[in-house]
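Asks: Each structure below is given as structure tokens.
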Structure 1
Amino acid sequence: MSSAPRRARATMSDVARASGVSLKTVSRVVNGAGYVSADTRSTVQAAIEQLGFRRNEFARQLRQGTTATMGLVLEDATDPFYSVLTRAVEDVALEHDYLLLSASSAENAQRSRQIIESFSSRGADGLIIAPARGTDPAFLQAELDSGCSMVFVDRPAPGIRADTVLTDNRGGAATGTAHLLAHGHRRIAFFGDADTVYTATERLSGYRDALGSAGLRFDDQLVVMAPPLFDANTALIDAVMEQHDPPTAIFAGNNRWSVLLLRYFKAKATRELPAFVGFDDFELADVLNPGITVIAQDPTVMGQLAAGLLLRRIAGDDGPTQHIQLETRLLARGSGEIVGPFRAR
């Protein structure tokens with residue numbers, strides 16, 4: 001069965017013919033520029049409504065020398081932290097009549113480069129980027145030199161002079177670890193992302209800082225640094241938890257590790273879940289029993305600040321670069337406030 005032919009999109013010429021006025025008059029009504037009598041304006045607007053005409057924003061913006069488009073390149077758009085950040089950037093973009101293009105790098109430098117080049121070739125006025133590990137600084141600098149404004153979010157781009165909006169990852173991890181230490185724990189395991197990821201290494205440093213401040217020796221047998229993939233990491237978790245002197249507490253280095261570990265202990269129904277603090281809040285963390293204590297970032301503020309900085313650069317601000325570091329918050333909900341292990345319910 002053949003489909004019906006697609007109706008061509010209405011043009012300003014179609015509106016002019018339908019309303020019996022000149023193309024210039026229609027242009028004045030559509031763009032809100034120049035005098036048009038109230039009766040004529042009403043006639044043109046009625047024709048616009050009848051024909052379903054929509055102004056070609058892309059063509060108009062090209063005439064003005066801008067595409068009013070910004071790009072957002074993050075590690076994984078499905079990650080709860082990044083999804084909230086994306087929405088915050090999107091809200092600011094739309095408020096200023098910008099279209100947001102977004103894509104996930106999957107922590108792959110080549111894929112990230114392909115996305116950045118694609119956004120740039122489509123005329124994006126600026127980019128907000130969480131740099132994938134291994135991203136070539138020379139490539140980013142070349143894009144900047146070509147006139148593409150950039151703001152780096154969540155992670156810096158070493159050697160690149162550009163605005164950055166980061167979280168105090170090291171300080172937040174130190175606070176979370178110190179919280180467990182304050183409740184009597186001395187064997188605290190750390191599960192973080194790959195050690196090539198900036199945020200993971202910063203959080204590991206914070207964990208080590210807290211141990212050092214408490215006079216405790218760092219034990220690499222209590223540390224796992226790997227992408228949080230359940231099937232691939234079960235053996236790594238087993239190796240930590242089945243030691244002769246197992247940890248009584250866990251610090252999870254990001255929300256994906258928190259979820260993975262909770263699923264691990266759910267599957268190990270006979271094993272008690274140690275005291276637990278995670279970096280990053282996540283959905284339902286507050287409704288579990290007990291609630292999961294977390295070190296919370298503010299991805300909404302991070303996204304808003306990054307978008308605001310980018311819009312300023314696009315507008316021509318060439319002032320000194322800004323490096324903003326956001327504080328974290330400890331949200332105590334029960335899992336990190338106990339002395340000794342508890343049984344997951």
Structure 2
Amino acid sequence: MSKILNQKLNKQYIGIFDNISSFSNIEHYPTQVSTIRIGNYKFEVSCLSCMFPNCMKYRDDEIEACSKIFKDFPIDANNFVCPTGALTWEKNETYPEINKDLCISCGLCASRCPIGAIYLDKAGAAISTVSKIVKIVQANVDNIKIHETLLNALQKVKHIGVMIEESETLFSEIYNKMSIIKTEAQFPNILTRNLLIQTGNRCFIRRRGDVYLRIDALMELSNEMAGIIEIEFNKDSLESPRAILDDIAVLISRYGIEPSSIIPFIVSFEFPNIRTEYWRVIKDINNILKIKINSLSIGALMLFVWNFQKVDFIKNSFYADVDNSSIREVAETIVTRKINTTSETCAVFETKK
């Protein structure tokens with residue numbers, strides 16, 4: 001019997017629709033409601049009021065280590081998809097709600113909606129609740145079986161299109177909002193982890209308060225390759241490259257990982273100014289120790305999520321240093337087009353011009 005039918009749930013209503021075997025492609029459009037193709041026709045979608053909503057929480061296996069090597073890593077068990085708490089679902093309500101004041105338009109909830117009912121408008125995430133094909137029905141045994149079959153089928157459907165068109169103005173608004181909204185101390189790590197998960201990577205973060213291991217996050221890139229991540233939003237940018245070297249030493253000495261199997265990353269709020277020592281130190285580490293530290297920004301990760309792109313961090317290098325402090329070229333390769341920003345106000349893909 002299914003997980004859904006095995007549990008007693010308080011949900012009163014769920015969404016279903018017919019023609020489960022004939023649909024293909026969920027198509028996303030900037031600031032508009034998504035559509036699903038059924039045969040030769042396209043229909044606007046709406047919330048299915050899922051029994052176990054992917055838009056709200058991750059499964060345990062999505063946020064925990066799979067490899068036995070990292071079984072003792074102090075993992076943060078926070079499983080909420082929305083890093084700011086903007087997405088909530090009251091017990092007796094049919095649909096979740098979004099607090100636009102807290103929403104940062106990261107696209108995480110929208111990227112996990114099985115039918116594409118969550119989309120990004122100009123003010124943040126929004127939920128479509130009106131559709132010609134989705135019927136909201138009583139959550140009885142028969143309807144739950146139909147609901148579960150539908151969700152299983154939707155997992156195989158490809159999501160295409162773009163949630164929102166990137167621009168200098170959009171990134172500026174998002175970055176300004178992240179700077180002023182009240183968040184908890186673990187917010188940068190949770191946001192980074194969740195964005196990396198949505199790019200198709202197994203990522204887990206260190207439990208807050210653990211003093212024995214300071215690595216911010218790890219990615220299980222393959223059975224042999226491990227990604228180590230330092231997440232830097234506010235502190236001195238020079239601290240991150242130094243911390244990366246400490247992290248590498250820990251993985252080698254405590255976990256027995258080969259140096260050649262470690263790929264280091266620094267995820268920043270924005271790229272440091274070209275005049276800072278950060279970029280020079282990155283190059284020095286590569287020249288002397290032959291360690292290429294990859295640099296990513298939160299905005300770049302959001303772009304990949306908005307475009308439903310999975311990122312292979314083994315094949316794609318995000319290395320940048322004082323001679324070329326930009327990841328624009330590799331980012332454009334991943335989204336397969338030119339990126340519509342100039343980096344005049346937000347250092348998302350390179351240092352500010």
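Any read-out appearing in this document is the output of simple, stated calculations on the displayed coordinates, not a laboratory observation. Note that this is a predicted model, so its numbers are computed, not measured. Cβ atoms are built from the backbone, for glycine too; each structure is taken alone.
Asks: A value of 0.70 was computed for FRET efficiency 1/(1 + (r/R0)^6) of positions 116 and 228 (r between Cβ atoms, R0 = 30 Å, to 0.05); which of 1, 2 is the source structure?
Replies: 1
Asks: When Rg and Dmax of the Cα atoms in Å, for residues 28-155 alone is calculated, the result is 16.3, 52; to which of the structures 1, 2 does this value belong?
Replies: Computing Rg and Dmax of the Cα atoms in Å, for residues 28-155 alone on every structure in 1, 2 gives 16.3, 52 only for 2.
Asks: Where does the value -13500 come from, among 1, 2, when helix-only ellipticity at 222 nm (-39500 (n - 2.57) for each DSSP H run of 4 or more, over all residues; to 500) is the thing being computed?
Replies: Computed on structure 1.
Asks: Let me ask something else about it. Thinking of 1, 2, which structure, once FRET efficiency 1/(1 + (r/R0)^6) of positions 52 and 300 (r between Cβ atoms, R0 = 35 Å, to 0.05) is computed, gives back 0.70?
Replies: 2
Asks: Which one of 1, 2 has semi-axes √(5λ) of the Cα gyration tensor in Å, as calculated from the coordinates, equal to 51, 23, 18?
Replies: 1
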